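Pasting the structures here.
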Structure 1
Amino acid sequence: MIDRLSERIKQLNNPSVVGLDPTLEMIPAEIKERYFAELGETPAAAAGMFFEFNRGLIDAFADLVPAVKPQIAMYEKYGLDGLGAYIDTIAYAKSRGLIVIGDIKRGDIASTAEAYAAHIGGTKIGEREFDLWQEDAVTLNPYLGSDSIEPFISYCNQCDRGLFILVKTSNPGSNELQELLCEGEPLYMKVAALVAGWGAKAMGKCGYSRIGAVVGATHPEQGRALRAALPRIFFLVPGYGAQGGTAEDLRGYFDKDGGGVLVNSSRGIIAAYRKAGTEDYAEAARQAVLAMRDDLNRVRCG
């Protein structure tokens, strides 16, 4: 996964990932009204409009971005219908050549962790194997320690999948735990050291590990420190745009060749049509992707 991601970023000259995190409020009125008229105000209607919305977005920018990142909670909210839309979205994105990062933020131990690892390792029923989720990578919460991560690592190598582990997140409340001093250094640096150790077990050919780190754009000083500490760990960077992070904040996140980083934007792209004052949500998303690409390239290639 990490080799394919690195190569695709180079081919497209774009280190962006689009977060497919729809809400009912984001859905254009025409789509929403049509599904409500057909299916009523039901989970099935929400799921149907989410998938149509996502499909239009993917068609608009599949030739521009290397990856998408659907957040599973936005779909789980609508039960089995919503999960169907999540799986259908992933399948469609992959049919258009996109790498898919399932933003699932799982974190548990023992048999539960093994079960969650099916997101990237597949599910065996009798003698048959099923890749039910089809994600290329997933996000994980490491705060239960190695027990919660180890079950996933073998699948990274066996199935060429990836992990992005929460290290320094973009939300303001992250400081309540992640900045706590532990043996003289912030807790997030202790987590970073664990990620480095896990990452060494799953190196790709490109020089980066299949195990990456989530490092928020809203903490540029910490991001620079983490790049120095994690030279072979790919960063998935939330917090750009709507949360206040800027391209300039990310200058120290990229490696010397302008690589090693995938920057996420969600509502700044998928809801761009509302800010643009247009009904053409797909074209507005495409233009937002182009603007983000140019903004990031100004920093990483400058």
Structure 2
Amino acid sequence: MSTTALPVRRAPDATAILLMIALCAVWGFQQVAIKGANASFPPLLQAGIRSSIATILVWLWTRSRGIALFRRDNTLASGLLAGVLFGGEFVCIFLGLTLTSATRMVVFLYTAPCFMALGLHWFVAGEKLKRIQWAGIALAFGGITLAFADGFLHPATGSTSTWQGTAGDALGVLGGVFWAATTVVIRASPLARASASKTLLYQLAVSTIVLLGLAFALGQTHVSTITLTAVASLAYQAIVVAFLSYLTWFWLLTRYMASRLSVFSFLTPIFGVGFGVALLGETLTNRFMIASALVVAGIALVNAPAGRRRT
């Protein structure tokens, strides 16, 4: 009986490490970019435009590479579901950032790896959690609890009340849940065998419909005076984040061990908090700094590669 050899993926070298650090910085800056465009574009309209531009770019990319998109591969149902979940994530992020600060949003959103680990544990064979990962999840959720308590005592920058800020924080956590659910659907469905470009295109195209549909349904279509900052922020989200960074990430996954790459995800909330403080003038309490440290430590433990044999 012949077998098909799995592609050999190696541990990250210097190039992969530098690219991962750059990607984490790009993703950490995303919340600041969204805030930068909020003055001109309503949140759901902004999110929809972002996804629509990225959809066109990814489609052009697949055409230039000759990647087949419309073959029968049983991915339609799971692709539509992944796209709806992906859209839900960005509904939470963009609406949440009108209620809470960028620094708080990035910490709550990046609890996603913990929710992913739980989802994969329950729904994907061979993804059972180890003790160190359970410890990481416990640390991260302890950090979430502490961060919510801090939110009740200290309203987030831009919030008019603790309840408004807490609603924004909750949307950040819900965004992380949607993100994790998207990943679980991809890993547990025929999408796991589809090309990365096709999977990304499903998410972007369906989320465009979801986000623009909600924007029109909720009356979020009025564009204020468009500023250079708003245009640059929107271009950054669509071109740099949703197109270039995602394609780079998928390229890395084809060559390097996923478990070793994922451990770098703890850098993203660190970058996000730093950008929020440095560029938006947001403030951090001692309690929230401790909470953030717990979340970051939890993410690092959840993604710990020790003892894993999969790539």
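Taking FRET efficiency 1/(1 + (r/R0)^6) of positions 55 and 207 (r between Cβ atoms, R0 = 25 Å, to 0.05) as the criterion, the top structure among 1, 2 is 2, with the largest value.
Among the shown structures 1, 2, from which was the value 18.9 of mean count of other Cβ atoms within 10 Å over residues 87-94 calculated? Answer by label: 1.
Which of the displayed structures (1, 2) returns the greatest value of relative contact order in percent (Cα under 8 Å, 6 or more apart) on calculation?
For this comparison of relative contact order in percent (Cα under 8 Å, 6 or more apart), the top structure is 2.
For which of the structures 1, 2 does the calculation of helix-only ellipticity at 222 nm (-39500 (n - 2.57) for each DSSP H run of 4 or more, over all residues; to 500) return -13500? Of the options listed, only 1 reproduces it. If you rank structures 1, 2 by mean count of other Cβ atoms within 10 Å over residues 199-206, which sits at the top with the largest value? Top value of mean count of other Cβ atoms within 10 Å over residues 199-206 goes to structure 2. Source structure of the calculated read-out (mean count of other Cβ atoms within 10 Å over residues 111-118, 24.5) within 1, 2: 2.
Bear in mind these aren't lab numbers, they're just calculated from the coordinates by the rules spelled out. Note that the coordinates shown come from a computational prediction; the quantities given were computed from them, not determined experimentally. Cβ atoms are built from the backbone, for glycine too; each structure is taken alone.
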